[in-house]
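Coordinate-derived values only; no laboratory data. Keep in mind that what you see is a predicted model, and the values were worked out from it rather than measured. Cβ atoms are built from the backbone, for glycine too; each structure is taken alone.
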Structure 1
Amino acid sequence: MGIRRKSRELALQALYQAEMNEGQALEYFPLLCENFQSAKQAIPYARTLVEGISLNITRIDELIKQYARNWRVDRMSIIDRNLLRIGVFELIFAENVPASVAINEAIEVAKRFSTDDSASFINGILDAVSDGEGKR
């Protein structure tokens, strides 16, 4: 498993923890890194993801809502919602991440942390975002 994948998983854990505790992911990130074994090399990109998602959460959730037809963002599982946030952030705001990589990574992390149906659900939404927002 590559460092970027570990970074995405660490970011997912921080986002999940924040939602479960009704706090801010940036607030929980240092504590998460201190108390759980995290690859030190994964921390900088995970921090970039958490910070970027935190700063752009309104726009990211608007895009998820727009492309997740018949799904309300608040009704999605916490894992799927935050994987979509990571994927949308990388699709829209991360210039050095190709769309195919952002989508594939979200799918692979979903296979590890979410349900059997989540990978195809996340793939469909991120592919629609990528098509609709012009990053390929």
Structure 2
Amino acid sequence: MIDSNVVIRKYLADNAGVSALVGTRVYVLRLPENHTLPAIGLFTRGGISTPYIPPLLNPSKQIDCWADDPIEAREIYRAVYDALQGIERTAVTVGATTYYILSAIEEVQGQDSADEIQGYFRVLSFWSILVR
């Protein structure tokens, strides 16, 4: 089975616009302890699967764009949006296997929020991403 988190993480970490802002700090599930900002966290929050076409996944992803400044968090979100919104049949190679992001559509626009931890700001968005 495809691990869509690994595929999306690799795609974002390799994207020039995203990596210019966060480097390789694209994490699955939550940011690691003692991490450096800015960073991106992503995880699967649900989605659609079908037993008829098992290698085709359509997860719904939550993508959190973190920074120590709300403007910078929004800038990271814009880079993620530019990297994902509307892409079609984009190859992503993980190890020796090539996967395809067949489509990516934003489900909910970026929402600004301040975390309980002082100096942590994020923009979170939700995406429907079709992976094969």
With distance in nm of label points 7 Å out along Cα→Cβ at positions 23 and 71 computed for every candidate in 1, 2, 2.8 is reproduced by structure 1
Give the label, chosen from 1, 2, of the structure having the highest value of volume of the Cα convex hull per residue in Å³, for residues 47-94 alone. 2
Comparing distance in nm of label points 7 Å out along Cα→Cβ at positions 63 and 111 across structures 1, 2, which is largest? 1
Given a computed value of -24500 for helix-only ellipticity at 222 nm (-39500 (n - 2.57) for each DSSP H run of 4 or more, over all residues; to 500), which structure among 1, 2 does it belong to? 1
